[in-house]
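Please find the structures below.
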Structure P
Amino acid sequence: MDSIANVSPVSHPKRFSSPTEQLAYWINAYNASVLTGITDAYPVSSVKDIRLFNGFFNRQKWTVGGQELTLNNIENDIIRTQFNDPRVHFVLNCGAMSCPPLENRAFTGRSLEKRLEKALKRFISNEHFFTLSGNQLYLSKIIDWYRNDFATKNRFTNPNNPDMDPLISYFIPYVSQPVEDRLRSPTLKVQFHEYDWSLNSQPIPSVS
């Protein structure tokens, strides 16, 4: 956390010359802050136990490049607002079981694009985040909370179903043909898994 506290794309912009380097930094800053906060408060069973009324995300501040920022500042005011890439939701780890698993190495600008794509594929291969059952698609609650991020990054249009939910169409390019055929169905409905705030201890599944 010392390097994050002292250096950022704001305090030292020449060190982060590309948007990918900047985004990689902010993802690392968020995840490292969460991990430090949990470690400092441990033992706890949930990040919600660290500070009441969601204070871990809204009120607890971290020194990032000389600035005092909350986790919500980092995620909402910087990462989501400045970079507009919904794939960040597959790598930001809030410490809860229903968050994507924390990766075991820091992100870099050079490998960021590849790792974001792999994280997206991990997401749709994990039944806790993406489940097809009959004519129901069950998605992580994260997708519901940030639905506008995905709706504005539609990657696919379905001429046979122009009213397709953008939360469905976003994932079309990443699924197998049989799954795609089911996602195209005009009768498909989207539901959301309940969010589990207990501490995250998920292994990271491999994706080829």
Structure Q
Amino acid sequence: MTLEGRPSSAWWSQARLLPMLLWATAGVCAIAGLMSLWLASRVPSTISGEELTSRMDNSWTLLATATGLLLIITGVVWLAWQRGLARLLLAEGDMRRSPQMQMVAWVIPVVAWWWPLRDIRELHGFFDADEVEFTDLTRRWWICWLAFGALQLVAAWIEGSVHTAPGVRVTFVVTGLAGLAALPAAHFATMMVRQLTGHVVTALGH
């Protein structure tokens, strides 16, 4: 395959930055996850959620804030990178969804659990590359991503509805597992981004 268009300099910057952001976000999530598991082991049997929160130091608040900011920044760069790739490939053939709709699909409830995976696979299909290998890679990435998201939702639900010591302990455990799930998700996502970027380089004849 030979591309007719050329990626913008901004897209190349996003392609270089995205793997670093993915690993930085995963690292902070993993640290937060380990801290959550440690906190789960230190929850007294008689403490309430509100009392435990008041005892937690500023380091936890800073870590949680850093995690949230990194997730937002990484998400924005990911969307920009995917949109740029989709716009580049749009000239090569029809797509199921426009570049704009591919971005929107990430934030639509229920739809976000399936459409983005199909969009990424469709983008890969424009290149002369091994579909079986990439399908397996995206499957692993998506399972880890769904696990991360689902565990975060479960932890938030428990935190909002259960305020006893056992409930607080379970919240920390689930949050900890979610943080650790970010590591394999980042690993597979990085491989996927580098493969797609590499296909662009090959198609340009660089």
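Comparing Kirkwood radius over Cα pairs in Å, for residues 71-174 alone across structures P, Q, which is largest? Don't skip to the end; give the middle numbers.
Numbers: P: 14.7; Q: 15.7.
Largest value of Kirkwood radius over Cα pairs in Å, for residues 71-174 alone: Q.
For structures P, Q, which has the highest computed value of mean count of other Cβ atoms within 10 Å over residues 87-94?
Going through P, Q one by one, mean count of other Cβ atoms within 10 Å over residues 87-94 is largest in P.
For which of P, Q does helix-only ellipticity at 222 nm (-39500 (n - 2.57) for each DSSP H run of 4 or more, over all residues; to 500), calculated from the coordinates, equal -9000? Can you show the working numbers first?
Working: P: -9000; Q: -27000.
Derived from the structure labelled P.
Tell me which structure, out of P, Q, gives 31, 20, 15 once semi-axes √(5λ) of the Cα gyration tensor in Å is calculated. Could the numbers behind the result be given before it?
Working: P: 31, 20, 15; Q: 39, 16, 14.
Of the options listed, only P reproduces it.
Computing relative contact order in percent (Cα under 8 Å, 6 or more apart) gives 23 for which of P, Q? Let's see the in-between values first.
Working: P: 23; Q: 40.
Here the read-out was taken from P.
Taking 1.9 as the value of distance in nm of label points 7 Å out along Cα→Cβ at positions 15 and 39 derived from one of the structures shown (P, Q), identify that structure.
P
Coordinate-derived values only; no laboratory data. Bear in mind that the values here come from a model prediction, so they are computed numbers and not experimental data. Cβ atoms are built from the backbone, for glycine too; each structure is taken alone.
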